[in-house]
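S.K.: Structures incoming, each one as structure tokens.
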Structure 1
């Protein structure tokens, strides 16, 4: 094993000038953390599994000590050290809501660990509130950067991210720039600028004009936004504007679009994550469609007895245990996706690998003139209007959206109006919004309870 920095883009003042020091403390801690994560994920399987087992014991002990909900679920007759993960009950979103509503965060001020409340629906129509710790937020930042190191990517390129702004209403987009995208590593490593573009309701050509003002470099974007952008821009134009690699998240990525990008010289990589637990798996750079599980963060299982066949592949319900979820424990959490799980990757990676991930869906709205545009309604804003179990928005006609509010036999006029106004603010004034309370939404056979489904596409 060769370990050197001969070809590493160190800045001219990378090292500390204080006595008896090497790196600045912030950079040293960050580099140390990345080294630890990389050692766990790429090192010997036995060492990794021993570490994971210890972390699981720690998490279970914490949950049982702090939570009546978890004591009831796990019982107390079997010692924590002897618990087999596969024998523990599956955690649903309904279960999660019950724990959070009854107990709040399981980390308290006396623990001296920062805690923040978070709310999400992701692509699902069953929104949840939960708590994350400062450690979780720091981990997500470190692990995101670690992927560039793991793949040996050029750290001197620009980074550009396009995402939704969750502020309702408004037009256009918001642009935020910083001198570097490497955070506390910026003084240590030479890198280019970071640009964040937050979409309100924008025209694709206006977005493209902003994107190409600076070299794009690494572009982080959801597939639905990429689909929308590619209606106006070719992959060749993206290459000319400096796009080196697209990093896609949250949804399936069309193989035909991947091929078009590759032909233009633009690489692409998909990450698999959810807001509740952070990174779950990262796409293999040598075997597209296979995802190395982020074993420094999660343990992934396929629920026994859930197997079914989709497009010729046997898949089952994905269960995730977040090893660092001390604020709100996620133990055997059912994320709502289907996938197949293998013990190793054809590339040689000796660790668990997911493939054939299904259940994630693009959120594109089709307008009467044939245009497609991204559509997203934040789950936390739905929850702010009224209490409900789940919701579903369907486009049922070129200018009509149906909104079902689950777990409600009736809605007040104010609640009905609030839901309609929120959805219309995201879709546009031309849409008719039909809001209907239902005792239970008929999800059919869909494992993923999608918050939005377009019946026209």
Structure 2
């Protein structure tokens, strides 16, 4: 960017790059110059993108969903960074996001768009306090709200984990000897009960998804994992196979978790071909139709392909793929993070209804604490592979006991960034 648009030579570009990386908060920028994107964390990658945008000293910075894939503490850091840069450089900012909580804190003025048109615009406080357009009212009403019913301690424990550990070896030297381990999950106990949701929260890299994959026997771990009364951590791959239909996963990205080469019907019935091979094609199709109705999709669309559906519809397809096998336990890994606010609320409502109807046990992994608060009965807070706090959802959110939990909740619900001169679309 610097060489192309500023005409800088190698030495000048190198020096300016170090200045920009320092300005956006990259520690030890000299050490990071030779790093590839996959070697940086999500927050670091976003800081590098901001540095690239600032390289030409713009008068207007367009920030398009700059915090969507980041956990709450990194979100707050990026927002603070953008606010500080805007103030120091006297730069205008167009901030595009679907997160109304961020809009409420960061923007001075808001433009509400639908179907390619601005339907309402005005000062942020006025828009949130007194929306005029029906679509704006719909957006504000669509934030995930409410609380789950109180947890029933007598409910059947569907999944329990005792002293779960997932350690990845660090190998070095010519002979690739193990010199240490990355302790992704380090001695965790969990219980997920029928008809209830266990929320798992924490920053990126805290071990949330690794814990879920270990419980689902998608990766190797040590410790005892009890599912339906059996220690499944001791089962072979073939012995585990019959249990797979009762233990399903809904992945984070509805755009990447569905094969573009398969129709929706083929995607949903794939599990039936494996776990219910005696079903005839017509019987499989009947089950596909039934489950599509249950997740709120038109069965007539089952012969279409994923690219013909919206993000929210694709996530419903992913949920249908899990539900068609009548599972008892469902791991939901960031199932709403790629969706806008109104669709998030719809998916949360759908998950609530399915859980109540089928007495499902959910392990709900998310960095979005608003969604966790709306859905989870119990919550565990993870950091560096360990649980730092656990308890009923109400206790965790209203009376957190550790500084780390308080910091997470503060970052999620009280982002302290309120810059001026920002328009949010």
Structure 3
């Protein structure tokens, strides 16, 4: 029995690692956001949905209910921008009048966001998604394997002979950031600015308290990133290459006979900034923590390398980087016997559905022999399933293959802060993870 902020017991005789968790009950209590799984379990044993009056949302935690709502796109809409407006209001609630004034000044420089993929229903969603979907097919991703592997190998080389690293900064973050930067077509001289902007974009979905200066700095970074992307859009319209910015800059909406405007392109690129690096970075981190807490996993993968792919899927299932997303109810309806009204917000908790014993036997276990291990919601599902899932899986597979070739006996570094998730309604990430290992 390993004693940490989660209670872990292990039974690896057949490649299984039992992970039992405890947590408080209130679903959006700060402590529960950090460690939600016991609360999820209790909610799954209750009604189809659970009302959270503090946020006035209805939470779906069971696998079958989450799947049903995802599939019913007519009643449960993805046009829920009102939720993000509420989230932003929470983020600046503590700001002084002076800070608010500066934030408003900076916001006036931002091109108004346009619903495109994530927050748009059919047919508009597919109209935009189809412009870039060819870049992220399994076939296309295989073509880019050499480029991704080069990023991985260069990141491994940067570790040198160090046997102790802060894993998130040294390995988990650089690989996805460089890969998505290359896909978008960010010039080398602009990479540092792009990385700051991408990181700031993801931080906007967290509940970590910020000082007034930090709020202003993040807002200024958003303006700077926008200016960079607009400059690149205009450059690629005149001198296109084969990157995503070039494709979007020169794509036409045939039904309107026009090029995409800046707001549309920035909206699409903004979604890739978060989805293209934050989720994969988090996936690396949670998988490393699972490995450190359960060394039998490393031994099992060493004896059967085919288990690596299942380990990646199981870590995604157990610690979904995106814990959930909202849906807007379009008309009065009911889920089982739970009544909803038009205008209600339903919050799908992917992180709970992924641990539902009704779908996954021994759902709190990391089972390296699990069949259909990829049947989780870590990348969403349905028409809004993550377009970059094949690329993310490729980065994780190549990244872990190289890492396990580079080192062994991965373990948490003593005397360092206990790994803990940041607070967020949507994301689940580790801000830092200190590990030690032996070089091979």
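S.K.: Please compute distance in nm of label points 7 Å out along Cα→Cβ at positions 148 and 236 for structures 1, 2, 3 and give me the label with the greatest value.
M.R.: Largest calculated value belongs to 2.
S.K.: On to the next question. Of structures 1, 2, 3, which gives 18.6, 54 when Rg and Dmax of the Cα atoms in Å, for residues 300-339 alone is computed from the coordinates?
M.R.: Derived from 3, not from the others.
S.K.: So, one more: Going by distance in nm of label points 7 Å out along Cα→Cβ at positions 36 and 412, which of structures 1, 2, 3 comes out largest?
M.R.: Top value of distance in nm of label points 7 Å out along Cα→Cβ at positions 36 and 412 goes to structure 1.
S.K.: Taking -11500 as the value of helix-only ellipticity at 222 nm (-39500 (n - 2.57) for each DSSP H run of 4 or more, over all residues; to 500) derived from one of the structures shown (1, 2, 3), identify that structure.
M.R.: It must be structure 2, since only it matches.
S.K.: A follow-up question, please. Going by Cα Rg over 2.2 N^0.38 Å, which of structures 1, 2, 3 comes out largest?
M.R.: 2
S.K.: Also, I was wondering about something else. In terms of relative contact order in percent (Cα under 8 Å, 6 or more apart), which of structures 1, 2, 3 is highest?
M.R.: Largest calculated value belongs to 3.
Laboratory data are not the source of any read-out in this text; all were calculated from the coordinates shown. Remember, it's a predicted structure, so these values are computed and weren't measured experimentally. Cβ atoms are built from the backbone, for glycine too; each structure is taken alone.
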